[in-house]
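Structures are listed in the sections that come next.
All of the numbers you see were taken from the coordinates with simple rules; none came from a lab. Since we're looking at a predicted model, the values are computed, not measured.
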Structure I
Amino acid sequence: MESSFPPKPFNLDDTVAGVLDRFQKRLSGEPEVSGLTTGYPEIDKVTGGLKPGELHVIAEDSGVGGITLMMNIAEHVCIGQRVPAMVASCGHTSAELVELMIFSRARYKPHWPVIGIAPTAEELERVRQAASDTRGAPLIVYDTLLTIEALCAEARRLKEQDDIGFLAIDHLQLLRSDSMQAKTSRKRMVAEIMCRLKSLARELHIPILLLAGLNRGPERRKGKKYGVPRFTDIRSVKTVGRYADVIGTLHHLPFYRESFEDNRGMPVRLNLFNLHHGSYSEVPLAYHNWFWRFDPARGDEWDE
C-alpha cells in the first residue's frame, strides 16, 4: 500500500544546522528534549522526549502498572500538551481506559464508595474537573480486537482526519497479523508487527509507545535479584531490540509490596535502554496503584 504521507525533501544545510543546535544545547547543559514530553522529567532527560518516527517499548510483568504508565503519558500528551493522540488496546475497553484516565487525573480511589467510604466535596470536585478535562481532550481510543493491518489503517485514517501526533498500543503479545507468512510462526508474526510499527512511526512522523511482556526469568532469580528484569527477559527480545529505539523494563521490588506507605506510592524502577546511544539509565517512579497514577520519585526509596 502506497503511503499518503510522502517524506519531506532532504535539505543538508537544515540538517547540519539542526545537529549544531542540538550540540550547542548539550554544551550549555540545557536538557535536549526534541519530542513530546512524557510528564516525567527523568524519562525525558534520558530519551530526549518522544520523538517523531521513534518506537518506544515498555516491557512489564502483569500487575506492575504498564497500562497505567502508558495512559498517564497519553494523558500528558493529549491534555497537557493538546496533541491529538490515539490509544489502541486489545486488552481493555475504551470505557475502562477513560475511567482510568479520569480517576488517575483526579487522584481519587474509585472503589472507596463500594467499601463504604463516601467521597468528600473536594474529591467530588476533583473528579468533576478531571472528567471535564478528559471530555475536551483530543484523544481517540480504539479497542476493537486488533490486527496489525487494521491498526495501521486506522492510524493512517486518524492522521489524515485528526492529525494525531502520538500512538500508544496495549500490547505486543495481543496483536496479530493476517499475512500468510506470519501465520506460520509466532516469531515471524512478532517480527512483522515490529517492522510495520517502526515503518508506521516513520511514515506518519509520530512517536509510538508499545507495551510488551516479560518472560519468567525474573521470578526464578534468588535474593535481591528476585523479580528484577534484565534486557534479555523481554519476550522476543532480539526482534524487539532490532526495531525499537528505546526499551524500558518496569518493575517493583517484592520486599516493598507490603511495607511501603500508600500516600508516598510504591517505589518502581523503569530501566531504560536507549539503543541509539547504547546508554542505560534507571528512572525511579512512585506508583499509586489505588488510583492508577505514577509520579516522579527522588530515588532514595531504593536505597538499601
Structure II
Amino acid sequence: MIDAQEVMGLRRTAALMRRHIVAMMGADKAHHFGGSLSAADIMTALYFHAMRYDAYDPSWSGRDRFVMSKGHCVPAQYVALAMLGVFSVDELKTLKQLGTRLQGHPAAHLLPGIEACTGSLGQGLSFANGLALAARIKGESYHVYCLMGDGETHEGQVWEAARSAVQQRLGNLTAIIDRNRLKAMDRSYQADDLAALPDKWQAFGWRVVQVDGHDMSALVHALDWARTQSRGPALIIAETIKGKGVSFMEDQPAYHNAALTATQFEAALQELDRALAGLEDQA
C-alpha cells in the first residue's frame, strides 16, 4: 500500500513533469500541449509507481512495456524517461529539431525506452496485445500498459484489439484511456454517448474502473488493482482535463496542437512554477 507521503512525492513529480513539458516545447512553434499535460499524472503514476523499469538498462528483458498509442503526446513520455535518467534532461530542449532523437511522434529506433512507433491513432492497443502475447509465449512475467485517447476510440481497430485481448485472456495487459473529452478541434463525442464508454468495454469483457485522472492516490490504486486482474485485460478510464495545469489551455481544443506566443509561454511557466512551489511548501 502506498502512503500519503509517497503520494505527495508523486504529485510533486507530476507538477515538475508539466513544467518540463511546457519548457521543452517553448514559444512560437506548434506542439501538442493539451494531451501531453492531461496525461502527466498518468505518466507519473506509471513510471514512478506501477512499472518495473530499470533506467540504466532500458532494454532489460524483464521490464514492463509501455505503449503510447496517442503518439502525439509522447512529450510526456520523453519527460518521464529523462526524469528517470534514461537520457539527460538537457536533451529535452531538442524536441522536434532536425536530427533529434525526440521526434514529434515516438521513434523506437532512435530513443531507448520507446517500445513502438505510434501516432497513427487506433493501432497502439493491437501492438500492446502483441507484446502481451509475446510475454506468454516466452514465459516472461512483464506487464504491458497502453495509453489511448478517448477520441481514439472512434477507430474500429481499437475495438478489434479490445475483443482480441479478451479472447486471448491477456491478464498481463492494462489499457488506460486519457478521457479529456477533446479531440483536435472539438469534443471527443458529439453524436455518441460518452457516458456509455465503460459499459462498452465491459460488454467486450474487460474489467473496468473509472478514476479522476488527476487524483494521484486514485490512479496508483487503480494501477495496483489492474495488475491483479490475471484472468483478463483491465481498463482504467482516467477522467482528465486537456491542458491541465495551465489555466488558459484547460479544456480548450485550440491547444491540442498550438504555438504559444512568448507572453503565453512565460505565463504558463509562471503558473506551473507557482503550482510546484505550493506542493513543495506542503512537503
Structure III
Amino acid sequence: MSKIILITGASTGFGRDTAITLNDAKHTVFASMRDPLGKNSQRASELTAKGVHVLELDVTDQQSITLAVDAIKKKAGGVDVLINNAGVASAGITEAFSTEQMAALFDVNVFGLHRVTRSVLPLMRTQGDGLVINIGSILGRVTFPFFGMYGASKYAVEALTDSLRYEVSQFGVDVVLVQPSAYPTQMYDSVIQPMDTDCMESYGSIGDIPGAMFEHFMSVFESVDAPNPHDVAQAIVNLMDTPKGERDIRTVVGNSFGADTINDAVVPVQGTVIKTLGLDHLDTVKTA
C-alpha cells in the first residue's frame, strides 16, 4: 500500500538513497533538504527528475518546518511515515569543542528531530495511524573515544524515541529507531572538528588519535569490502513492510560493536520500569 513519506536530510547519504528507494517502490516521497534552489539545486533536480517531491526544510528553523508540513498537507493530505534522518557528525577531543559547537550539533541532531516530529505528530494522531523512524547510531548505545559529543546527541535520540513511543502508542502511531554503524556517506565530508587548537596540542600524542581513527575509517570506506549505505534504506523498507505492532523497536545496521547486545539487555529492564509505573498498556501500539 502506497504511503506518504517525509524524509529529512535527503540531499545526500542515507536520506537521498532512502528517498529514491521508496519512490521506486511507488510511495509518495517528500525529500526535504536545505536550500534546494541554491547549493543543493543539482541534487534536488536529480530527485525531482525521478519523481520525488523535493521540499525546502531546515530542521533548525521552525518556520521552515511549518511551511514544509503545510505544503505536504495541501498536496497529499497528511503524512504516513516520518523519517528523521537529518544529522551532523563530530570527531575530536571533547574538551576542545566549544559549547557553541555542541549546541549547534544538538540543534540539528536532537532539537531538530523534536521540531519536525512535533510538527507531524498532530496529523498522525488525528488520522489514528503513523510511523516515525528515527535514525540514531550505534554510538547512542556504545561509546567511541573522541566521538563523545556526537554520541551524546544520539543517546538523547534513544531516550526521545522510547518516550515518544509510549506516549503516542494509543493513537496508533509507532515510533522506532534505526541504529547505523559507520558507513561511507557525505556526512563525513562536513564532520565538525574542535575549534580549540591549543587544547588539542596540549594533549600531545593523544591528540593524534582522532585523526588516525578518521583515516582508518576512510580507508575502510574506500576498500572493496566497504559497507554498503543502502543497508539503511533496506532496513527502513523492512520496517515499513512489517505490520504495526510487530516492528522491532531498534534495528542495528552494520557492525554493531555490541550495540545489539545492549539493546537486548535493556528490553526486560525497560519493560519492568513501565510495568512498575503501571503504564505497561502504553508498551503496545494500538492497531485498530
Given 1.01 for Rg/Rh (Cα atoms, Kirkwood Rh), for residues 120-167 alone, calculated: source structure among I, II, III: II
Which entry (I, II, III) yields the derived value 72 for volume of the Cα convex hull per residue in Å³, for residues 96-175 alone: III
